[in-house]
Structure 1
Amino acid sequence: MDLEAVRTVVAIADTGRFQDAAAELSVTQQAVSKRVAALERELGVRLFVRDAGGTRPTVDGQAFLPHARELLRSAERAAASVRPGGHALRVDVVGRRLAPTDLLRGFRRARPGTALDVLTLRDADAAVDAVRTGSVDACVRAVDGRRLPDGVVCARVLDEVLQLLTGPAHPLAVADSVATGRLTGHRVWMPGIVPGTEWAAYYADLAAEFGLTIEVTGPDFGTEPLLDTLAGSADLATIVGEGTRLVRPPGAGLRRIALRDPVPVYPHSLVWRTDNPHPVLAALRDHLAAGAPARPGGGTWTPHWAH
């Protein structure tokens, strides 16, 4: 149904005259007449009658008007859902319990009431493609900025320090910090790594750089079973981000141990399209740029593609 014709019918009903409706819609009276005639032919009824007092709806016109008004309201809601600033800012993050989600929580605290739609796609390639096509407004991922599509850019917003996580019986559990290279020969178990993702690439490069053994075999039943296994193991450890939220089993005695010489950091970048006009996106970029913490001192390591 022609929405302009529907809009014209509503304008005539509200003003009571074809001429006044034409003025309200900024079209000619002839255009108003043509729109109404076309809609009447489509519906097979007359919508208005004219007399000395002006123009009034017929019985069919009166039946049509409530639905016509709802059609126009629905059209406005549909347009608003995709209009810049009309929908919640859609942001992809690598995981809902990881540091990027805390960055977004901080943004919400700084701007109460801001509408955010947080989601998690499979990997950085899928997230960047969603940014390119406009399916999401931004993502927070580890990316190679040299491989981004035209019109898509990134800015580093967080270098997240990585830590070793062990149970109380592990030989490194008593250490306050451990040189990253000293992990050689220790079993680092990370069953949640998904092949082909950017975090799989990161940990493969980390293992190659420092001669680590990172095991990804075995079923991934989630964080809680992993922590239970670590708590009772004398030889298994895992690597977690400093901002990763962990619900530790009671009495597990799990230890977070700092890594040093160098400090491995996971590079989180905000990725967006340069022509995205969403006003909340600009505010998010400014907030993250202002609040980005300083990189840890003493030397850090990230893969070559993250530079």
Structure 2
Amino acid sequence: MTSTELSTQPPPTPTYILSYPADYVLLITINRPKAMNSLPYASHWEADALLHWFDREPSLRIAVLTGAGKAFCAGQDLIEQRDLTNLRERAAKGEKVKFPERQLLTHPTSGFMGVSRRAGKKPVIAAVNGWAMGGGFEICLGCDMIVASPKATFGLPEAMRGLYAGAGGLSRLVRLAGITIASEVAMSGRFLSADEAARYLIVNKVSKTHESLLPEAIELASKVASLSPDSIIVTRHGLRQSWESGSVERASQETELRYGTALREGENLGIGLRAFADKKAPKWVPSKL
């Protein structure tokens, strides 16, 4: 697949490299390796716009996130944070200072890199190639699946810097690993290796080698992309609702109410059933959900 096969073009993405390594698969690479792929505020809004576009683009069914260089993402750009703190302190002393636009002092409602608190429609896989610290770990926790390199390391060191992990990672880590492990990671500065993250059911798998990380993540993405795009959207909604809400039955009801009729009346259901009866591979059409 190439960018020329897209129905629409993505918004500007100076922080990210976009590529299309397999049919229906978008690969997003965070490209700030000199800064360990830490993200300034503008980059979160940039990614939020990108993922909204991804959800609307009919030729794409799943995205894979990774980082350039040795890190996946080292979290918020703390140099920018330091500069903003200095501005606030100067303003408190009565100096006239010029702050950036308000949008550049906040995260979007979808959270860190537009992922950590994302509702979204289509699934996202994290291919964690190295350090996933702070907000970088919260990005992973907001994804639907995680493939980790043997060199990956996960942590929430915010309390060591006078902050806290406020982009949704605390509650999601509790849901995945339990309160005791989540507490140790968030309150003692403990880092998790890739094998430990797999043991605590935080990641799906550790790639066989560091070099095979992306091929393995893309292979997983391609398996998802080969299924009915309607079914994947509805299934993802059902899974996320049960994870995010307190009532199992209510989560099931909400998915049925939102998507049940549209799925059954959609073209892809007939395509899948006829392909099964004829013992042929289905040729799905873009989802209209």
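Relative contact order in percent (Cα under 8 Å, 6 or more apart) was computed and gave 21; which structure, 1, 2, did it come from?
Structure 1 accounts for this read-out.
From 1, 2, which structure was mean count of other Cβ atoms within 10 Å over residues 66-73 = 22.9 calculated on?
The structure behind it is 2.
Output the label of whichever structure in 1, 2 has the greatest value of FRET efficiency 1/(1 + (r/R0)^6) of positions 138 and 258 (r between Cβ atoms, R0 = 30 Å, to 0.05).
For this comparison of FRET efficiency 1/(1 + (r/R0)^6) of positions 138 and 258 (r between Cβ atoms, R0 = 30 Å, to 0.05), the top structure is 2.
Here distance in nm of label points 7 Å out along Cα→Cβ at positions 186 and 234 has been calculated and equals 1.6, so which of 1, 2 was it run on?
Source structure: 1.
When P(r) over Cα pairs in 5 Å bins from 0, in percent is calculated, the result is 1, 5, 11, 15, 17, 16, 13, 9, 6, 3, 2, 1, 0, 0, 0, 0; to which of the structures 1, 2 does this value belong?
This value belongs to structure 2.
Comparing structures 1, 2 by distance in nm of label points 7 Å out along Cα→Cβ at positions 98 and 178, which one has the largest value?
2
Upon calculation of distance in nm of label points 7 Å out along Cα→Cβ at positions 34 and 122 from the atomic coordinates, which of the structures 1, 2 produces 5.1?
1
Which of 1, 2 yields 57 for percent of Cα pairs over 16 Å apart, for residues 194-265 alone, as computed?
Source structure: 1.
Taking mean count of other Cβ atoms within 10 Å over residues 50-57 from the coordinates of each of 1, 2, which one would give 18.1?
Comparing all candidates, it corresponds to 2.
All of the numbers you see were taken from the coordinates with simple rules; none came from a lab. It should be emphasised that the depicted structure is a prediction, and the values quoted were computed from it without experimental measurement. Cβ atoms are built from the backbone, for glycine too; each structure is taken alone.
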